[in-house]
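Got some structures for you, see below.
Quick note: the coordinates plus some simple rules give every number you see, no bench work behind them. Being a predicted model, the structure only gives us computed values, none of them experimental. Cβ atoms are built from the backbone, for glycine too; each structure is taken alone.
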Structure 1
């Protein structure tokens, strides 16, 4: 039953029952999701996994917030991989896995293109999805979120890394008791009913050990390099007193996402539905309902691969024209098969090599290793280079500084080596891929020196 009620001067959707929970499937992973509302805007909510979708509607504040969103949208909410009613493992998903999950849930809900609302950790992954798949994201709303949680020399906003273990221990010790509200929703921490509901959410969302592993993995990740590749309309909202994700994280996002709209909000709560939400909901509604028509851009985040056959001229001379042509045909078949397997896109061949792009860095690495190993059976040795960044689509070709850097990384690689930039290494954190440090290198025609890594184990 769909009933509307007035909240101030705004309309909200009042639910007389919890929406049906369904499952989207990706391989062996099942993702629990719900669809509510029939507004003109398709809206996908990616949020923290600590509040399962089947319990979220039990809290009046959460119900009111979601009802307001559903009054002007077709809203999809879901349990993140590893949380609530969704399958998962005892680690945070990689950014690539989470990005894939967002697409799978959209497909299951019948959404070809949607606005994405990412809160706290959900905002982290939403940014990657929007950068890698702008054709599927019409707009991006980020609330109380971050691109990097830990402090770095060039990122003073983060938590000092030496404090991560102590902070994680405090989180786990309070987990499932309601005590974590001191960080997530201090204004509601003294509310006994809310505290009991929140404690139940945590206990049914995950165990303390799994929650620790997820957070410890996520806190160490850094997607700052992808921010310039965000080319969808973006609204950044951040509460000034947020204790879990301090305000400087939001200010950094606003300063580094092209043309982002930024709004600092009063309040101390990280949870999106706690505190004074009316001004926030007003901003979101105006922002999303004001987006008209299709947003098309020819720039996208991608992982760029260049391969090159070592000593190809000498091999061609040794084998002769006919045998060398047959060898290249076998090489091309191997590349095409592995690209199809790992969802890569071949842009062009370079005579004795390949240029390809991927929407995920972990897939790109595993594909490259598979090509290298299979090509070895032909008696050939490859040097390969990978870099992730914003590329420009020009018909069937790609251009941009990320393409240049990928080519330069490949040129530095030794025979049989898969060499990656630090950006690629950071994007596959948590994927179980190991690297050997190859120190800093100058790259021809690219300013500065670049930290490079060789893939050691996938």
Structure 2
């Protein structure tokens, strides 16, 4: 860490009055004598004379609030400080993990000083999640962390001093309550989320009961029955939220409740004899209206007509807006483009809700992309004669418009029949396995098909 210290106080050396010497060697001896005395006795500039800290400035802050950094440093405007105190504050800031680089300089005016920190912030911290600290409120957890990390703002680098200090603060909280277990932290990075998860390992927290206030379109008893995989397992906020997103939300969307959402869950410890040391989990649900299909609007299509697209989608005005049916329809739209060689077609959707009438209209924007043609058929793992026999069954000629559906059909017909005969010829009767891979080439706009045998 570079510290640019220009001195807490400005000192000016002045020569003592005395006779003037005319000879150069006498002047040189005087200079050497003064230097020697300074080295022995120490310069006044090196003295640790306290000054009043009147201002703290920062250069390079982008994400962090200045006051948060001041609190983390331990410096306070109005205090009497020395150079060592400022050094210690700079060290404290670097050890916090908030910065990749830090230096400072001091500007003094009389007996007052301004400290200017030049900083480069660390990579943006990950949001902190407390996975299974069911014994404490959010306020208790926050107070425990801030007692050791006043600058804590709900985020932390994935590793390093800040994450370690949060874990240590949480461990002290557990120890004060005599709760067994060890605090651990792990990054959780998915397509939609990046966070740092703190959890307690080494203690059992069974889920004893589930409650779904607000459930009506789907009775609460049915939601509980569907959620049986969650019951009797150890409580995990992350796992329950994942179950809600993967199972319960799609269930509502399948019934036309496209805006159904589950509110943040709450946890209540329970010590019932049947489920000692466990928790009851309450998951409020807002079901929202049940929507009907009002129609679709298509934009960007050139190779397929609106009628062809609507037919592939399979939705008609007045139909239940079943999200699963809509998704399957969009899959058929992509297949229709793939049938015509447009392998990279992209369909983007936006939804217009008519809440008063409980109707919904979808707008689809299509980027069709280039058209692909058949490249080479490559057969690996077969004798030459067998490879030629299989090749004869393939009828999609070179440079023909590539049809994705042809590959699927070939798997189920020509390839399956060929493999059955091949297995019959095997001396040991071993079943032959094969893999079919398509290799699009964006530069040549061709697709090679590779059939491998094992």
Structure 3
């Protein structure tokens, strides 16, 4: 029995490992005419046949995105062990992932890596990293296991086509060899089953160039609209560099899309070109299909005091003015916000920064309140995030949630980012890849048995 895994990322490596950990499957002797060519022992009615696993990877090495994720430390998974709470971190595909997540949840992922020599740590924000802080250790553990179990790792093997022979005029010579894989160098291989784990099309320099979408379409599937997710925002405001590095532990950011508005509360940081951080990444994921450019910008506002009502904050502003009314407005704002932001707020108010706080009119004080609760920005583009994720992919209605097998093409399985599944930053996307890759491999072994 020959199985091809196409794509040597997180999902592909875990699928290959699962196939080999399943070890062997048993063929029962039910009729010599049906099992021609197989030799059964004289004293038995069954034989054990190993699964021959080929892993095709176009790069010269495995796990390109895995190694560089998390700033090179590899955010392996999350410390959220309640699966239902875990699934709240997937804007697309949460329900579909339920079966895979219950079977291979974060604690089992951690257990697997610990048992294979990668000591892990859970940080305060519940992100899980290798204790070594070296992402390559994660890939090395998987590669070692594959080498030990006999997975045929085909590095530098660029797959250019995957054909289902039952749906073509060509016919496989042997019963069961349903798929023909062709490499760029012209070599062809026959397989009984295929697991597609080619990833998305984000960060193309790692090899995730979207090839799998073409393979899926050739095998009868469709592909949803694709978009980058987990990105930072580039802003039009020219003063961004003056506040680069200023961060807030908690803010409510509202993104005004073409058809709807999106909100997210959490940490963020100003960058030289815009804003970034967990809240921004989550917001960009929710608004991934929105279009915004320099020619067609969109608006965004930030509530810098999300836990304080406008009424209470306005009261506090007035009380502070009574106490510190002789301060200049610029120095007065310093009581509420980081120093580097004060000139920007004063400019927003369109007043002389030397004016005393006590001289602010009621209307100007309301404008100051507005700058605190609805700080306006203009979004003109997407910047890099700290993960590499594509929103969209093979529609989940076309894949069996309990097995990862195609509902359209028997013997074809999917796992990882090629599916229309994506999560927020924090180890959720790698967790989805481990879980779906594991389920695809386990399901195929179970089917063969």
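Taking 30.3 as the value of Kirkwood radius over Cα pairs in Å derived from one of the structures shown (1, 2, 3), identify that structure.
2
If you don't mind, there's one more thing I want to ask. Out of 1, 2, 3, which structure matches 4.8 when distance in nm of label points 7 Å out along Cα→Cβ at positions 76 and 316 is calculated?
1
Kindly point out which one of 1, 2, 3 the value 9 was derived from, the read-out being relative contact order in percent (Cα under 8 Å, 6 or more apart).
Going label by label, the one that fits is 2.
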